[in-house]
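Chemist: See the structures that follow.
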Structure P
């Protein structure tokens, strides 16, 4: 299976090897819990959930290099871990928010790498993180705005609240909060609604990850082995 049809980078090659290596499992000396060690050498863990009901353990990471980062999701299997294929539209982004709704519904918000990204990318998984669909792109009221809260109910009504604490650019918008509404499961969004104080969120707030990591650089293969084992112990 090829992860990205057009990619010729070393990262894409490593990710493809990971998907093809499931049969080898952790017995292959080039793998760490089923993932190629060279892939983890450049990866930074961000958020994670332990197994829950029918949902496997799930880990969101920043792959690639500082100059060319890529969003990644890893899920646990009986043979170790594997990388999940993501839509091309969010591949070269960085996760900034993830949340788990009732059942196996998971939401992810990412944005392009670099300082003050102008857009947010919304993605969702309805099967516990094993497969993902890109829902929409949202242009932020200001590149300096950050995600403050996200909510979504079972009928697809929800909101995302952005917080703007500073914007040094000319003609910058007012500082405060901006809420965008959706009625179709984040496929489209309303114009922003301004509030000086934090507005009441529309929709249910998904559960936060079990773990959030604060690494500024790749932690190394040995640290990765401990992280993956603690989330989904083998055997």
Structure Q
């Protein structure tokens, strides 16, 4: 028997940009403030555990729903005939990230909350990006892209308890766009494929139980291998008003 009270807290972030245009394109700088949303629940009630006695509990349950790091981005878009070259370098700040693990804190009662044994080691990262677009004619254009994103989670710290898995990845993309007119307005249809090549890595977890007790056997697997490919196909439609 229990009662739940939900408190969802959205987040508001500042986004700013400045650009300098020249004859061959423009150079820009973007800033995005850290954005995160956390769900907090208060749970009260009582339960029976292998007896007729009632055990009251009062717990605060919280978890991270969404996180976008603070980002600084410096980029350039350069025109050369029918070609457009894109390049940017991002610096992402991940030091305040929390995993989506459910955290339970005891407010009262006799039932204790759960400890968080997932101790992530975080690092800020640089993300380089490059792109190329070739306009064949007034209707058709073709696009290529690449970026490299190192993991903000130090892979040497994936030995403890928890379910957070993340590795470095190379991302390649290819696409095409078709432009046409509808009621004197330009309409663009985009079709693109993106492939995420994840770093292949073997994780060996520390011995002992997941709470750090080396005298007890491990509950889960002693290790695992991560890596592989993620395939993304997207279709977009834009209409210039």
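Chemist: Of the structures labelled P, Q, one was used to calculate volume of the Cα convex hull per residue in Å³, giving 188. Name it.
Modeler: Numbers: P: 127; Q: 188.
Computing volume of the Cα convex hull per residue in Å³ on every structure in P, Q gives 188 only for Q.
Chemist: Same structure, new question: Tell me which of P, Q gives -3500 when you compute helix-only ellipticity at 222 nm (-39500 (n - 2.57) for each DSSP H run of 4 or more, over all residues; to 500).
Modeler: Values: P: -3500; Q: 0.
Of the options listed, only P reproduces it.
Chemist: Looking at relative contact order in percent (Cα under 8 Å, 6 or more apart), point out which structure of P, Q has the largest value. Provide the component values of the computation, followed by the final result.
Modeler: On the way: P: 18; Q: 12.
Going through P, Q one by one, relative contact order in percent (Cα under 8 Å, 6 or more apart) peaks for structure P.
Chemist: On to the next question. Using the calculated result 19.0 for mean count of other Cβ atoms within 10 Å over residues 78-85, pick out the matching structure from P, Q.
Modeler: That value comes from structure P.
Chemist: One of P, Q was used to compute percent of Cα pairs over 27 Å apart, for residues 46-181 alone, and the answer was 50. Which one was it?
Modeler: Numbers: P: 23; Q: 50.
Matching structure: Q.
Read-outs: derived from the displayed coordinates by stated rules, not from any lab. Every value quoted in this text rests on a predicted model; they were computed, and no experiment measured them. Cβ atoms are built from the backbone, for glycine too; each structure is taken alone.
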